[in-house]
Structure I
Amino acid sequence: MLNANPDPRFLNMNEQIKEIVERIRLLEDRLEDEFQKSRDAYQVKIRGKMAEFAEEIVVRQRAFRVRMPQYFRTAGLLNVLVSPVIYSMIVPMALLDFWVTVYQQICFRAYGIPLVKRSTFILMDRHHLAYLNLIEKINCAYCGYGQGVFAYAREVAARTEQFWCPIKHALRVRDPHDRYVKFLEYGDAEGYLPGLEDLRKDVQNSGDA
């Protein structure tokens, strides 16, 4: 129990928050159902973590591939000039990927927090699409890696925050991580210590991402 003498207003507010979170989860499930309908429409077959198409569909997709000479002719000089800057981000992203992995291997084991499964967040499958040329495949793999690294780091940071400082902010947080809704209310001095203990146990029992 987070508070020995909870205010009924806070209990009611927490119930409302739980109801809203449950509605969001139901909407996320519905959204995934719609994504699945789109995959079905394009006859995408998922086998494990790999997406496959029938051979005749792959042949049809290849017909839409933009050949490299045409691609470079239409790329635009500005896009070519800024591309080294875009790809230079691979250095800090790879360093972040490496250091977040080292960090959780050391700190999460010390705190008793389950490790975040990196492969859950870093998805690189779009380069298998037959209608993409080599440059487009590299671009898609790069974007998938970058987005995945940031999502992976965010979950590691979220578990760290839940363990050490699970308190909501006074100001609105744009796009908070999934764990934020569990955090203690800003200003709840009485419930802080018992609530901190409960939330630490919660993150320690969270399992793989």
Structure II
Amino acid sequence: MNAMKKYIAEALGTFVLVFFACGTACVVGCSAEAGTGYLLTALAFGLVIVAMAYSIGNVSGCHINPAVSIAMLINKKLSVKDFVGYVIAQCVGATVGAAALALFVGVDSGLGANGLYDGNIVLSLLIEVILTFVFVLAILGVTSKVENGAVAGLVIGLSLTLVHILGISFTGTSVNPARSLGPALLAGGDALACVWVFIVAPLAGGALAAVVYRFLAGEEK
């Protein structure tokens, strides 16, 4: 597969994730008290993954998330060159997605940017590491066998929905550095000031999932 096609697919997928999922968050809200909007936002993130997995998955693997790409790099399923290309493409796609979303809902909507939990950096880092660890572990597990191909997109989408159902109340749920960076760049202010948390924690969670999965699934020598 031509490398550029894979990068374009990753950019496109991340664009769709930000535009539709972060867009849903802006339109329906993410208040736990509201209930319906909270669940719709969680579902939107999961459903985008399902849609993209079955459309661009055969082109790039549909990572659309640097935390997934770093796990694949560690498990030697992605080259360093492609890792760099994927991450750049994902961040570009997310930023363009946020810019497109801003045309409809305005920058003042927040564009679905993430925020610290009660202003606490440590707790925000911790919850994002845990959420990303669970999400990426599910990805590594379901994609480890070829026979799971038909259901992998659905499993991954539902796993992302799961971590959003819990995580939205704390940080808005990132588990994806590109998804956080795009909206933060346009929203600015506090969102941009704390975006490093939502870059570092998901990458750490993804890397941890890769190491743990290799240990759990590794064959005895």
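Bear in mind that the values in this text are calculations on the coordinates, not laboratory data. Please read all numbers here as calculations on a predicted model, not as lab measurements. Cβ atoms are built from the backbone, for glycine too; each structure is taken alone.
Assuming -0.62, -0.89, -0.95, -1.29 is log10 I(q)/I(0) by the Debye sum over Cα atoms at q = 0.12, 0.16, 0.17, 0.23 Å⁻¹, for residues 69-188 alone as calculated from a single structure, say which of I, II it is.
Among I, II, the structure yielding -0.62, -0.89, -0.95, -1.29 for log10 I(q)/I(0) by the Debye sum over Cα atoms at q = 0.12, 0.16, 0.17, 0.23 Å⁻¹, for residues 69-188 alone is I.
If mean projected area of the Cα convex hull in nm² is computed to be 15.6, which of I, II is the source?
Structure I accounts for this read-out.
A value of -23500 was derived for helix-only ellipticity at 222 nm (-39500 (n - 2.57) for each DSSP H run of 4 or more, over all residues; to 500); which structure in I, II was it taken from?
Values: I: -20000; II: -23500.
Answer for the origin of the read-out: II.
Could you figure out which one of I, II the value 10.4 for mean count of other Cβ atoms within 10 Å over residues 37-44 was computed from?
Going through each structure in turn, the value belongs to I.
Please compute mean count of other Cβ atoms within 10 Å over residues 61-68 for structures I, II and give me the label with the greatest value. Kindly include the intermediate steps, with their values, before the conclusion.
Details: I: 12.1; II: 28.1.
Across I, II, mean count of other Cβ atoms within 10 Å over residues 61-68 peaks for II.
If we compute FRET efficiency 1/(1 + (r/R0)^6) of positions 93 and 197 (r between Cβ atoms, R0 = 41 Å, to 0.05) for structures I, II, which one ends up with the highest value?
Numbers: I: 0.70; II: 1.00.
Between I, II, the highest calculated value is found for II.
Work out the source of 30 here, i.e. which of I, II gives that when relative contact order in percent (Cα under 8 Å, 6 or more apart) is computed.
Answer by label: II.
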